[in-house]
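Structures incoming, each one as structure tokens.
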Structure I
Amino acid sequence: MAEHKATIRWTRTSDEFLKGRYSREHTWSFDGGATVPASASPSVVPAPWSNPAAVDPEEGFVAAVSSCHMLTFVFLAGRQGFQVDSYADEAVGKMTKNERGVPWVSEVTLNPKIVYSGTKTPTAEQEHELHHQAHEQCYIAQSVKTDIKFAGKK
């Protein structure tokens, strides 16, 4: 099977590291050449020690779940003859505490808006089945214990 790599880089920039006063800004670099500014979530570490403009791990996780679902859905829809013109999702991750009191992303709700064209478009039932199949075949969804839901859909 394939390997997937990411390089995470952080460097201390403060003399007050041991007091917890240091930047959480870092970068995520990927094999294709993309480098993304990253930081701790400002809801976890307040500014100026975090950067709200950077991607935080929780947002990255939600984006990975949504992106994998979208890629799988679009592939399956095309295989069934449904032409997808656009797919937009405003996915939302919910943090809660587990039984040990440790915060975790317990739920991701997907809110896909899909536009089709052509002579063949799916019924609501067919679209629901496509989402179910995409969930079952999405590598990320099958790798996590987070509950993945759809807004307004059963």
Structure II
Amino acid sequence: MADVLQAATRILAGVALRSLDLLDGSVSLPQFRLLAVLAVLGPARSGRVAQALALEASTVTRLADRLVLSGHVKRGSEPGHRGVVTLELTPAGQDLVARVDAWRRAELLQILDRLAVADREAAARGLRLLVDAAGEEYGSVHHSPVPM
């Protein structure tokens, strides 16, 4: 069973990595990860984003600086707490994440189309069980490292 999951992981990681070709160098992989986390979290404190990415706050600040300059992220502050930095996607950032997501969905549908309908349904049921067991947020936000 673990072998099949490992193979599926390679396929899914390949789809995810190939989708980044849409970025055309406009943002780096670490910058895109920040955009993807903001797409899940919505406007968030930079410290929360750092926690979700399992990065130091200073690293998130540097990534955000570049994304602010490229027009993908807007920096703000909380009312009454000017020292608290917030980050949120701009329309350009939202569009970029949506385009990558749409490409990934289309690619996955092409793979699924190679299966018979009954097999697609069985695969969907099995994957739903896996997602439910892990929790919907697994992989979207930081989890403690799994012991080896």
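Just so it is clear, none of the values below were taken in a lab; they were calculated from the coordinates. Being a predicted model, the structure only gives us computed values, none of them experimental. Cβ atoms are built from the backbone, for glycine too; each structure is taken alone.
Which structure, out of I, II, was helix-only ellipticity at 222 nm (-39500 (n - 2.57) for each DSSP H run of 4 or more, over all residues; to 500) calculated from, if the result is -8000?
Details: I: -8000; II: -20500.
The read-out comes from structure I.
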Problem - Value 14.2, calculated as mean count of other Cβ atoms within 10 Å over residues 99-106, assigned to which of I, II - result: II
Fill in the blank from the handout: With distance in nm of label points 7 Å out along Cα→Cβ at positions 3 and 115 computed for every candidate in I, II, 2.0 is reproduced by structure II
Fill in the blank from the handout: Comparing Kirkwood radius over Cα pairs in Å, for residues 27-74 alone across structures I, II, the largest value goes to I
Fill in the blank from the handout: When mean projected area of the Cα convex hull in nm² is calculated for structures I, II, the one with the largest value is I
Fill in the blank from the handout: Across I, II, relative contact order in percent (Cα under 8 Å, 6 or more apart) reaches its greatest value in structure II
